[in-house]
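*Asks:* So, here's a batch of structures to check.
Laboratory data are not the source of any read-out in this text; all were calculated from the coordinates shown. The shown structure was predicted, so the numbers you read here are calculated from the model rather than taken from an experiment. Cβ atoms are built from the backbone, for glycine too; each structure is taken alone.
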Structure I
Amino acid sequence: MDPFVRLFIKSSLAWLGCGVVLGVAMAAYPLWIIYRPAHVHMNLLGFVTMMIFGVGYHVLPRVAGAPLRWPRLGMVHWWLANLGLASMVTGFFLIPSFPSAGRVTLVTGGSMAAAGAFCFIINIWRTVDLGTARAAAVKVQRRTILPVKEAIV
């Protein structure tokens, strides 16, 4: 398993823990419901999406029959996704008290998280293309080899 795959899975679990703790805190202190967007993003973007990224990076190249096109981009993606989400959560916490600073932090984090998602899209897309090209090359190779074998027998 690639190191960044392991990091995506572990960070996914860490974000789940943070989201659960904030959810319990909101239940205990109903006024904290103003932090619901942070709670939702911790759980959906943090837990669910990071888990999908980790499992996707591990499984999809194997299904495509090709190695991941750019493994270093996977690590860049991990940094962008986690720093972006941390900035978004910070922005959601800041908005009630400091609206301007909160929005800037939120937009910055959202842009980083989106850039990370596009890293995933590009990397997996090119990996699938590479697998398709390899499968086509093997198919052509089999067609050219088979008649030669039949002629020898």
Structure II
Amino acid sequence: MDAHHHTVPALAARGHLVMSEVELIEWGERLGADAHPQLVIALTGELGAGKTTLAQAICRGYGVIEPVTSPTYAIVHEYVAPHSPVFHIDLYRIERLEDLEQIGWNDIIASNALVIVEWPERAGKLLPAGHVPIALDYAPDRPDCRLLLAG
């Protein structure tokens, strides 16, 4: 079975799909339910595009029962789940690759965990090659929906 079969929504093979917030959350929960550690999910998109909403849904699907909040200021939040820890990382405030050492990036990426990274482009070459890229964007002419690009 393809390890990342669940990352591409039905009807959107290697493409994009316009989703309402409810559909995005449902998809994120299914992704979380299908996820297995050692997996890095990289969420890109503009401010307010829904990265944290999707991360919350993924965590809920993975079995995290505590509230999942944005790690913008803390940079890293760790959650307990039945299969493994979950690290939710927000690199928005990271300015240099060297700053990743201070948050324990190498240890987190190497751990047997689900890792969800917002603003992964700031990790540059330190983002693992096998990560699952997911991009969110505003849907043209549909302010209540998001454009999802996965896989």
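*Asks:* Of the structures labelled I, II, which one yields 25 when relative contact order in percent (Cα under 8 Å, 6 or more apart) is computed from its coordinates?
*Replies:* Working: I: 25; II: 34.
Of the structures listed, the value fits I.
*Asks:* Sticking with this one: Taking percent of Cα pairs over 15 Å apart, for residues 49-88 alone from the coordinates of each of I, II, which one would give 33?
*Replies:* Traced to structure II.
*Asks:* If you don't mind, there's one more thing I want to ask. As an exercise: helix-only ellipticity at 222 nm (-39500 (n - 2.57) for each DSSP H run of 4 or more, over all residues; to 500), calculated from one structure in I, II, equals -29000. Which structure is it?
*Replies:* Values: I: -29000; II: -6500.
The structure behind it is I.
*Asks:* Quick check: 41, 32, 29 is what I get for Cα extents along the principal axes in Å, calculated from one of I, II. Which structure matches? Mind showing how you got there, number by number?
*Replies:* Numbers: I: 83, 28, 20; II: 41, 32, 29.
Among I, II, the structure yielding 41, 32, 29 for Cα extents along the principal axes in Å is II.
*Asks:* Tell me which of I, II gives 2.7 when you compute distance in nm of label points 7 Å out along Cα→Cβ at positions 41 and 97. Kindly include the intermediate steps, with their values, before the conclusion.
*Replies:* Details: I: 1.7; II: 2.7.
Corresponding structure: II.
*Asks:* Computing mean count of other Cβ atoms within 10 Å over residues 73-80 for each of I, II, which one ends up highest?
*Replies:* Numbers: I: 19.2; II: 14.8.
Comparing I, II, the top value of mean count of other Cβ atoms within 10 Å over residues 73-80 belongs to I.
*Asks:* So if we calculate FRET efficiency 1/(1 + (r/R0)^6) of positions 25 and 105 (r between Cβ atoms, R0 = 25 Å, to 0.05) for every structure here (I, II), which label has the highest result?
*Replies:* On the way: I: 0.75; II: 0.35.
The structure with the largest value is I.
*Asks:* For which of the structures I, II does the calculation of mean count of other Cβ atoms within 10 Å over residues 57-64 return 21.9? Before the final figure, lay out each step's value.
*Replies:* Details: I: 16.5; II: 21.9.
That value comes from structure II.
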